[in-house]
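In structure tokens below, several structures.
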Structure I
Amino acid sequence: MRVLISSGRLVCVLFIWAAIVNGIVAKWGNPAFALSNYFSYFTNISNLFASAVLLAGVVRNGRPASRTVDRLRAAATVYLLVTGIVYALLLAPIDAVTHATPTFNNWVLHRVMPTAMVADWLIEPPRTRIRLREAWVLLLFPILYVGYTLVRGALVGWYPYPFLDPQSNGYRFVVEHLLLITGGSIPLIAGIVWLGAPVDARTTHRGADATRTRGADSDAPT
């Protein structure tokens, strides 16, 4: 089983790197192409981050993961889920018309890898439970990314996504979409944290909820 997990992770890493390189090769001859812009897409950054996390898992080769590693795996899983969902809801209709992203990249970075990261999280859950009150840390990188994108965009006049482009659409449009994405990310984070909890912890949590419910019922006036 350990060999299968490590092999699967290595295959995912190679697919991510192949897609990133494919995107560069496909656009290299375009005068408007710039590596600094290419690596400013959240899709590329989140997938490269996931590849580093997966590669670390291959190198670890079954050795127990630290709490920090578990949090990094949770972050990579959430970021790729957000990447896939945002692409499907907001960007795929645009891409279907412009064909700006190579088909191979679309499948690997927006569909296959989000699914693979969730599978990896379920197949090898974290050794320590991530508490919901700690999960807000997972939002730090997306917040920093939005800040970086808005500041850099104002300086160079380029934004990776239409919903992050205040020059074309106004800040109200940007804020509305960011609130929508954030609101959708919170239940995703909660779901990943719950799915990553040890089975006995979930059972204990449900048992505690049931006990509290029975206690409330017994104290209720009749």
Structure II
Amino acid sequence: MMYKLMIVEDETVIAQSIKKHMESWGYEAVCVENFQEVLQIFISQQPQLVLLDISLPFYNGYHWCDEIRKISKVPVIFISSASDNMNIVMAVNMGGDDFVAKPFALDVLQAKIQALLRRTYDFAGDIHLLEHKGMIFDTGKGIVTYEGCQVELTKNEMGILRTLLEQKGKIVTRDKLMEKLWESDSFIDDNTLTVNVARLRKKLEETGVRDMIKTRKGIGYVVD
């Protein structure tokens, strides 16, 4: 597979040189430009590794690493000129997997990236996150996270939520939902669907997500 890297570095020359070097080795690389929306960009881009500077506009790298760690175990490498022991220890404690001090040689950074990707993804599948208005659904683990609260979904609840989020803004008929669940060997009828949707709504409310799934009477459900 082609691995995607997300580069969170406000020094454009450094960010672009990393991007260019890694792309020359067959990686996809995305440079963050809006440093207020790092987590949203992470969710939309779904990278396999994050390169994260410590000193950034608005919030520092520790803040963003902590936010990423609330929803994902994706590998994070800190890159910073603040390479004293305190910052290195802080980076590791905040969930960083490695620390590369500036200035660095691009081939050294590349070797660390390759080693970390190999260790991480030789043993793990793809990470797939769906987001809606601050709620994050990890479809691999079946966990919903909202403002630090987490709840675990059953197989049927996962299927319903995933279908609705993938069709965001569109009405999904009850027949379509049942068809999707049948495809995953969940043999449910109309009454069972109603019960599962009710349970899903209750679990979402436990995390603080309210009125996300709306009923279109006689048709189905919609997330908008």
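For the reader, a short list of remarks on this structure follows.
- Which entry (I, II) yields the derived value 0.95 for FRET efficiency 1/(1 + (r/R0)^6) of positions 109 and 181 (r between Cβ atoms, R0 = 30 Å, to 0.05): I
- Structure (I, II) behind the derived value 13 of relative contact order in percent (Cα under 8 Å, 6 or more apart): II
- With respect to mean count of other Cβ atoms within 10 Å over residues 29-36, the largest value across structures I, II is given by II.
- If Rg and Dmax of the Cα atoms in Å, for residues 117-164 alone is computed and equals 12.1, 34, the structure in I, II: II
- Among I, II, structure where helix-only ellipticity at 222 nm (-39500 (n - 2.57) for each DSSP H run of 4 or more, over all residues; to 500) as derived comes to -13000: II
A short reminder: the numbers here are calculations on the coordinates, not readings from a lab. None of the values given here were measured: they were computed from a predicted structure. Cβ atoms are built from the backbone, for glycine too; each structure is taken alone.
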